[in-house]
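What follows is calculated from the coordinates using simple rules that are stated; it is not laboratory data. Just so we're clear, the structure is a prediction, and the values are computed from it rather than from any experiment. Cβ atoms are built from the backbone, for glycine too; each structure is taken alone.
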Structure I
Amino acid sequence: MKDLLTKLDNLKRPRLLIRAARIGMGDYRRDVHLRRHLGHGPLPRSSAALEQLVEIESGMNEQRRERNAGYSSIRHVDLLIAMMAEARIVRATQADIVPLRKCVR
């Protein structure tokens, strides 16, 4: 999972897309956003959802770079909102995990 988070930290996207996604993160609702991108059914754990979102976003970024007529900047920002919010959840859960050797004396 750290590899995926490192990959996200090094992701290069246009500043305007990132800025819009950061603004939109305040309104992120996991059940609504994830269902819109991953489909119906039970929601996956944040780490699994993040992996799927990164894959989808990679394809969308290729469309953007190729100036594909089917590219939607609105959908791209919505994907980035979901990715950033899920990454925040993953990081928060990792921070709550205390290493075993610190617990044992």
Structure II
Amino acid sequence: MTTKSTGVTATERMLANFCERSFLKLWSYPNPYKDDGHELCDLLAVFGNDVFIFFDREATLPDDPEKDPLVLWSRWKRNVIDRQVKTAHGAERYIRSGRPIFLDGK
């Protein structure tokens, strides 16, 4: 029998714990995997016909007084937010394809 993941990082554990203590307990799946053994997302919650895809990223905006803050923001947004949006779209495509989702990578 496979059990739900409790999360890999501290913030993933916090997200999984939040869901376990809420009404999402029965419908949330931390760290689900695709059929290629790679992680699909940090937490998947399925409630009726709605699917919520959660990702957890901890990325601090660099603080460099010698560089233009707009340039720093632009680079940070591209490397963190835009990249994560692309990853989320990939997870959505995978789910919509009907391919299997697993509770562990094995």
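Upon calculation of P(r) over Cα pairs in 5 Å bins from 0, in percent from the atomic coordinates, which of the structures I, II produces 2, 11, 22, 22, 19, 10, 5, 4, 2, 1, 1, 0, 0? Before the final figure, lay out the partial values.
Details: I: 2, 11, 22, 22, 19, 10, 5, 4, 2, 1, 1, 0, 0; II: 2, 11, 19, 20, 17, 12, 7, 6, 4, 1, 0, 0.
Answer for the origin of the read-out: I.
If mean count of other Cβ atoms within 10 Å over residues 26-33 computes to 12.2, which of I, II did it come from? Clearly, the read-out refers to I. I, II: which one has helix-only ellipticity at 222 nm (-39500 (n - 2.57) for each DSSP H run of 4 or more, over all residues; to 500), as calculated, at -23000? Label of the originating structure: I.
Quick check for you: by relative contact order in percent (Cα under 8 Å, 6 or more apart), which of I, II is greatest? Working shown, then result.
Values: I: 37; II: 30.
Sorting by relative contact order in percent (Cα under 8 Å, 6 or more apart) in descending order puts I first.
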